[in-house]
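Multiple structures follow.
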Structure P
Amino acid sequence: MPRFPTAVPVLDITGSLCAIATPFTGSGALDLEAFARLIDHQIGGGTQGLVVAGSTGEAHMLDEHEYERLLAFAVERVARRIPVLAGTGEAATSGTIARTRRAKALGADAALVVTPYYVRPTQDGLRRHFLEVAEHCDIPVVMYNVPSRTGCDMLPETVAALRDDPRIVGIKEAVGTPERIRAIAQLARPGFVYLSGDDGSATEAMLAGAAGVVSVLNNLVPGPFRELCDTARSGDRTAAMQRLERLRPLLEALDCAPNPIAVKAGLAELGLCRATVRLPLLELAPGPARARLRELLPATAGATTT
């Protein structure tokens, strides 16, 4: 049996968390002025945590210097008002350890570690990967399973084998099938949270016991999305579904292009940042999809219920 050390500090990573976009200037450089607006937009809307340099943040489009500038800026701007989770997952375990250590040094509160992509490890390889990261990095680790992007699926039994390590404090699970939601919800316990990683099924996940969601949609509508999370986590299915239906048209509109193309177009429509993405991604072109976002955003952004 593995010998686990003392637990890392308790961290509240629950509720409405945003997988925040990384803004670029028209020439493609980091736009920290716009990033400040995005952070303020989230905190002002009631968001309860930020994931910096995750999939939505185009992490793998950033060089090491940009990654460090982005994360350091977020930590300073947030000023400990809400947790900052840094995306640190790489294909190699050694690379993941190095980036996770750097995130800790830059002030991140936790590391969001995606399963190794492209290399397609076995379940035992995944287990050993996360144990090595936890062993060599003095920061809370949240595992992230998103097989549609990585090419491997960390199964619930593997999660179960890792959840009792006190350094591994949760999982962001992006498989949103009813069977997976039930299986992961059963593994949640004090000190190990289940966060949905799929906006479309997040309401059902929270109603089933997930502690929250790391959301893409939240970039555009932090206030209404926080209300949805609060209602779902309270167990009020009827009210949660009513709130979800108000947001569903915008959620569906974001499916018009690979993430984060559409959400950046939406942020541009709100005047918060440019729609610029980095190759091989392309900006959402003018047309019906962008017009639909423009149509939905003013009404949805202010949507509340009594």
Structure Q
Amino acid sequence: MTCNACGGDLARRFEDVRDPQTLELFSIALCGSCGLGHTSPQPADLSRYYGPAYHGGRHGFTAKYCAWRRVRWLSSQVTSKGTLLDVGCGDGTFLLQAQAKGWHVVGTEMNPKVARAQGLDVGETLDDVAALGPFQAITLWHSLEHMRDPRGTLERVRHLLSPGGRIVVAVPNAQGWQARVFGAGWFHLDVPRHLYHFSERALDSLFGTVGLRVTKKWHHEVEIDLMGWSQSALNRTSSVPNVFFHSLTGRPTRVGRAWEAASFVVGGALSALAIPASAGSAWLGQGATLIAVAEAA
């Protein structure tokens, strides 16, 4: 294997990283040149790792706040509202919020039924929506790490930008404080759905490789940071992973009600205790999320 982003050599970083859904084991290899992590092996058929409970409700009760915050970030960087493409739009919550704020919205999603049911124009691939461009803004909110070819994806979306347009990418920060503390047990590794794992250096390198220049960065999404601290800590002491996250977002937990209730209480307490660590890591650029805005170089 060589690096998808730069072609550099890969070295094994983690031997045994467990998929919390199937409990299968994967490894993560790291590029010695740019630092991009690669899940190994990458299953030929990923559909069985995205069960019916995966799509929709991704952020639980925080969905509307998350969408509002992301639209606010986007509007601070792109003042002229035109056509917005959201790559990997999920259930369409972000697109609906952007539409309400004056954007003409388009999305892609591997399972587009939920978003289409809300009246949104959503294709399964970039080929399905390319003719609707060029786009004033293209967003990839925690979708780039799911792509089989992140370099090819960014090259393609760059060519779909209108002159002066912006690309916004959010990915888990694989070199932030959380990732360093929890290692192979970090909640946001989420193998094999996350095929790639980005440090800030790796993301910057990939942008440069495809001809994009970063103009703005953020290092924090509050619900993602807090869940990363609390659920990673709980997974250290539990034989069943992600019970707190699943119960919070309405997914099956595979445990009894008493266990689920205990995880909910303890997870909530841990999330509250994690607020100072979350705020401090964001302030120092070491949060659990990287958000970068880029334009064509």
Structure R
Amino acid sequence: MTWLRSFRFQGSERGERLDIALVRKLPDFSRSQIRRLVNQGNVTLDGTVPRKVGQTLRGNEMVTVCVPRPTPASDEPEPIPLDIVYEDDDLIVIDKPSGMVVHPARGHSNGTLVNAVLAHAPSIQGVGGNQRPGIVHRLDKDTSGLIVVAKNDKTHRFLQEQFRERTVEKRYQALVCGTPPSPVGRVEAGIGRDGKHRKRMAVFASDNKKGRAATSVYRTIQTFRGFTLLDVRPLTGRTHQVRVHMAFLGCPLAGDTLYGGRRSSKALASLRRQFLHASVLKLLLPSGSEREFISPLPADLEQTLLQLRID
């Protein structure tokens, strides 16, 4: 059902921004959700829709906030098996296989993680929005590993805040071509959409508005002839971040043809994707306890390492 709340701002709130004042009044809503409600005309001040989300308050206005009932997601539940690492009343941690798209999009209308999760937990429908119910972060189609899905709106906001504040620890195992400049390092290079190739992301200078700040740290796990196995921790969450940053170092991921990674090596003969696996996910649960989840390398990536050791 529709959620409706009315209250009056105080005189002491004169001069404040509308969105900031509403976030303080409605702590269960994020600032982005408040801004969306204002832009959709679901907030009124003295019966009038505000001109903009950052409108300055006069003080003493009567405000009404209307949160429409979520429209059921158009995604159809599909009984696809899931490798569930952890589940409680608030969230699910899933070990996603390579080849599975996270949410429906152009060219991938079914068979996604969202379709599978909706069949496993139908109550997730509409959580966090209708386009990507329950989804807080993504993994590329061919990247395997750990992903967390929220089961209710409160948890969705709780997890979003952790990702926004960068308190979630995500670590990947990545096999790169060649050897990085140092065994341990830090990459600070802005990332944005490549203007010449719509499927690629690219590194931009810090003063270029096309790129968003991105930072990754890495350490060497093992070296091979022509390749290096790394533990990479992205401190930000940009699209293709690990792939772009490693290519920026001159060490693209093995098998990642989009960013220049090789597949011609004998050791990579059985590799059909980029060698990237989300191996560690550490976060705070709504219960207040901190948990670390670990996913071992899947068989195809283990086979590649075995072949490298033999060579």
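In this comparison of P, Q, R, the computed figure 15.3, 42 for Rg and Dmax of the Cα atoms in Å, for residues 34-193 alone is attributed to P.
The greatest value of volume of the Cα convex hull per residue in Å³, for residues 114-233 alone among structures P, Q, R is that of R.
Out of P, Q, R, which has the highest value for distance in nm of label points 7 Å out along Cα→Cβ at positions 122 and 250?
Details: P: 4.6; Q: 1.4; R: 5.8.
Comparing P, Q, R by distance in nm of label points 7 Å out along Cα→Cβ at positions 122 and 250, the maximum is at R.
With helix-only ellipticity at 222 nm (-39500 (n - 2.57) for each DSSP H run of 4 or more, over all residues; to 500) derived from the coordinates and found to be -10000, which of P, Q, R does the value describe? Show your work: numbers first, answer last.
Details: P: -13500; Q: -10000; R: -5500.
This figure was derived from Q.
Every number in this text was worked out from the coordinates using simple rules, so none of it is lab data. What you see is a predicted model, and the numbers here were worked out from it, not measured in a lab. Cβ atoms are built from the backbone, for glycine too; each structure is taken alone.
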